[in-house]
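Pasting the structures in now, so scroll down.
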Structure P
Amino acid sequence: MSKPAVAEKPRLSFWQIWNMSFGFLGIQFGFALQNGNASRILTKFGADVEHLSWFWLAAPITGMIVQPIIGHYSDRTWNRLGRRRPYFLTGAILSAIALFLMPNSAAIASIAPPILVGAGMLMIMDASFNVAMEPFRALVADNLPDSQRSIGFSVQTCLIGLGAVVGSCLPYIFSNWFHVASTAPNGQVEDNVKYSFYVGGTMLLLTVLWTIIRTKEYSPAEYASFHPTEDVEEKPKSGLTEILNDLKKMPKTMKQLGLVQFFSWFALFSMWVFTTPAIASHIYHVAPGDTSSAKYSEAGNWVGILFGVYNGVSAIYALVLPSVARATSRKQAHAFSLVMGGISLLSIFFIKDPMWLIAPMVGIGLAWGSILAMPYAILSSAIPAKKMGVYMGIFNFFITFPQIVNGFFGGPIVKYFYNGQSIYAILLAGIFMLFAAISVLFVQDSKDINVKQTLQ
């Protein structure tokens, strides 16, 4: 009996790949504003530095729950909007609402204390980002042949970097270019931060709509022609049962990447949560608990610029990364990038001049660009196409779990072991990034195996 003919997915042009991921530009607008300003907003509402990581727990916990569910159901959604696009739209609308509301938490104080409202908005915002982001990962794998997936995820990373540059710099731009107020008493958020969140929410909606309008998804019949040998389940299982079953059958490569992701995202979470208080105290010499002074605002604005720098570097590096991976391997390219990030995080401790902080942001940008591209490129070659959405969602466990661990223990470690000096949390982040670089070398990449077999 002859095997069914397998149709090859057509290669897409650069601009088709660009349009397919353009919504990520806006999502990262919002994500960068959250990363650069959530700690700043929460401290304005009364959160102590050692408790910041606890408030940030809302984000990874919601991501751990939401992403596998969204992945599972997006694998099975075929309607007039498509397979993944309904989730882009829903996530974009909810994310924009959260961005508009979070800096105005004090205005909703009649419902609950501002600190709880702010933490709630952070949770809703991150859950909504997850609803929008997870299907974007699966869409790249859906629409591109394996030979174009590295460049597909790299273009996505480039757009993430571009969005994050502008999103991170918006508070600085509003205060220094348009002279919008950048200070406010405790309990209120600065106007430059508020306006930045409004712009971020608007851009998120517009860019996701661009992807929805400009991108075609394959119909069920076209999908079947590309994957005729995939098994068809005779009896569908419940969503939770099937997700747990898929979790048990997780490919070996995915498990190995999980260790890499643990170290990488533990480091990133420390950086996002503690960079503003670390730089404010270690370099600007702001007294602990002082969140209303001009010096603290200056440190917060500068951190936004620094985060913009590393995201800008990641956007440029993402376009070079496929060539680096072809010249070496995907594993070696990722290991090199993580080493640069680890060394850069460690170097922050030794810097005294705020301007010199730009230098380590270059290495952090290399790591960030690779973290957003290489693990997904390696993973997409190791999982079945019909399970792309759910496995991309389950893979998010390895992103959220280290953040949850860090969230529970990071604050108490800063308070009791580091005596409130959050700069040491940045040092630990550098060490963990180096651990990630070592562990990636032990990952089994099917592309490398296929190349070796071809050469033998």
Structure Q
Amino acid sequence: MNIKTSSHYGLDKKAIDDLIESLDNQELENVRNIVKTIDSVQLAYFLSTSINDHREKLVNILDQHLLSDALVHVVPDLQVEIIEILGIENTAKLLMLLDIEDIVAIVKDLDRKSIENILNYLPNATQKLVEELLSYPEESAGRLIHKNMVIAPYYWTINQLMEFLRNYKKIPETFYQIFIINSKLEPIGIFNLNKVISHSGETIIKEIMSQDIKIIKTGMDQEEVARIFKDYSLLSAPVVNKNGKIIGVILIEDVIKIVQQEAEEDVLKISGVSSKSDINAPIHKTIIKRLPWLLFNLLAATICSIVVGFFDNVIQSFIVLPIIMPIIASMSGNAGSQTVTLTIRAIATKYLTEQNAKRILMKEFLIGLINGVILSTISLVVLAIRFHSLKVEIIFVVSMIAMSIIATFIGTFIPIMLHRLRSDPAVSSSILTSATTDILSALIFFGLATIFLLNS
């Protein structure tokens, strides 16, 4: 039997065009038929890329089950917009179709009043669980907890475990491992599902469980959780409260989402953009989130122009200088950016510590020196052919080498210092490094020119 598979799981252009045309023409039955052929992820993609009018029409006619699944996959700003379209009561009805952790992921970005109004429509048991998870800090392990899990006491046999699994009504749809507990509900071991069928029914769990268990505390940062999963190749891990009692589990699929989310956040932060920014966000929110770093860049550029203004005499006397200056500024800026990126990555992956920070700084110093010599030598050939000025060439070489050293050193030093000050180095390291290298490039190059050209 041949099974037809598709290598493309996105929503194709024809489906998008047909859906848009049907929405424009108010052909609601046709819309429903098209929606039946796509899954919740594809629907989320359409909701995320469509205009407001199409989105509102679609939200109002969609099947509740499909819309609830799609709501999990859209970005936070759109989740808020869709909730506003639906209203509090209809949103609560949708959320009741989802798992607790998905409900938390959706409502966490709402204001406190909206959260309370939605929770009032949910069953008491669900309400308490949601409130419990929301009580943990943002981006902590507590927010990732799955309450549905399988635990078993260490003294059970395989037969007792099998009987329990057959009769347990709240067994998770997806689970890979069973956590073994003691009388205090503390996790003491882990038990892979394959052992259930590979050992005799009279085998006691304690005899075959693995005691090499990695325990996650509720307050642990989600980046640290992801690192533990990566380092130890975990499929799942138990989460304990402050008393050491097991209260939930984190699964590998949660960690995959974290890794993607953290990577996106770091890329945005390096560019000076808020990690919560999104192309679907309202204009005023986007402006508020982007403007501070643009203002900082404006300030840095203004300071750089003031520094250049101090050397107007030497610039007027030697017109070649402003022609050469951008080379030094550009190369030092790129050198600093390279080092910042590598340093932030080393900090995030815990490979840069207090113990090896000095060695790393010295290494970057030497790298800057060697790169500066190589790059200035290559550039010197071009300058010698074009300008035929030995003094200008010497000033250029000295400035290039000096800025290469300074840029690589600063690109390492700034993220390390920000990290030690408990500030996120990804947020401002690149901006600070770029501003510093621009100002110092002008100061060193024109300063040397003033000393050796104007005053000689």
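Please treat every number below as a calculation from the coordinates, not as lab data. Since we're looking at a predicted model, the values are computed, not measured. Cβ atoms are built from the backbone, for glycine too; each structure is taken alone.
Each of P, Q could give FRET efficiency 1/(1 + (r/R0)^6) of positions 136 and 424 (r between Cβ atoms, R0 = 30 Å, to 0.05), but the derived value 0.90 comes from Q. Largest in mean count of other Cβ atoms within 10 Å over residues 16-23 among the labelled structures P, Q is structure P. In this comparison of P, Q, the computed figure -21000 for helix-only ellipticity at 222 nm (-39500 (n - 2.57) for each DSSP H run of 4 or more, over all residues; to 500) is attributed to Q.
Taking distance in nm of label points 7 Å out along Cα→Cβ at positions 192 and 288 as the criterion, the highest value among P, Q goes to Q.
One of P, Q was used to compute Rg and Dmax of the Cα atoms in Å, and the result was 29.7, 96. Which label is that?
Comparing all candidates, it corresponds to Q.
Work out the source of 11 here, i.e. which of P, Q gives that when relative contact order in percent (Cα under 8 Å, 6 or more apart) is computed. Of the options listed, only Q reproduces it.
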